[in-house]
1. When percent of Cα pairs over 21 Å apart is compared over structures 1, 2, which one is greatest?
2. Identify which of structures 1, 2 gives the largest calculated value of mean count of other Cβ atoms within 10 Å over residues 29-36.
3. Upon calculation of distance in nm of label points 7 Å out along Cα→Cβ at positions 21 and 101 from the atomic coordinates, which of the structures 1, 2 produces 2.2?
4. When helix-only ellipticity at 222 nm (-39500 (n - 2.57) for each DSSP H run of 4 or more, over all residues; to 500) is calculated, the result is -16500; to which of the structures 1, 2 does this value belong?
Structure 1
């Protein structure tokens, strides 16, 4: 069983995986279109994913911003369609860090950062 991380963007979704639950690695970039849920479901089945970690850009106040609301709605759809556990983690600077790392695919690298943060937060 493995963990999957998603960096949800407007047009693309970076995907990272941890098969060992210790190391995170880039997996793919999925277009955020009508085939998104089917492609994500296929990945989850092939990779035997037990949990999806989704990066959530936290606002600096108590209220959710529009991007947070949209990501939560998307997560609810993923949960309903795929019947899989979902957790959120703050990803406020993941894209910027991915750009600083000069990653070949910034979306995938942002997902790796999200997954690394999640794994670190679990004490692994």
Structure 2
């Protein structure tokens, strides 16, 4: 899911480094999908967030912990730092669902990738979760 919703970021800002775009989206994507795949994601992220239990209610905690880890390794940018505005979110969502093949790929996400969920991921990626 993260790779698919990163593509519209490059559609608006082609100069955005691929890895940075993924890093900015990662905490919000994990927050969105964690309830559906808590046990698996707890195992994957255990080196970064070792105290996870693998229960759906940890979504907010893991997303903030991943963001904190990213900040600690020097990736402190959020979408607003790269020039994105909240007014860009509708266009990003439109691109995610209307760019050929992206809608098909979104259908493979571990959660039903609705426009509302994708919109929330972009919104949650605008500013730091750890305020």
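1. With respect to percent of Cα pairs over 21 Å apart, the highest-scoring structure among 1, 2 is 2.
2. Looking at the calculated values, the largest one is 2.
3. It was calculated from structure 1.
4. The read-out was computed on structure 2.
Each reported figure results from applying straightforward, stated rules to the coordinates on display, with no laboratory input. Everything quoted here is computed from the prediction, not taken from an experiment. Cβ atoms are built from the backbone, for glycine too; each structure is taken alone.
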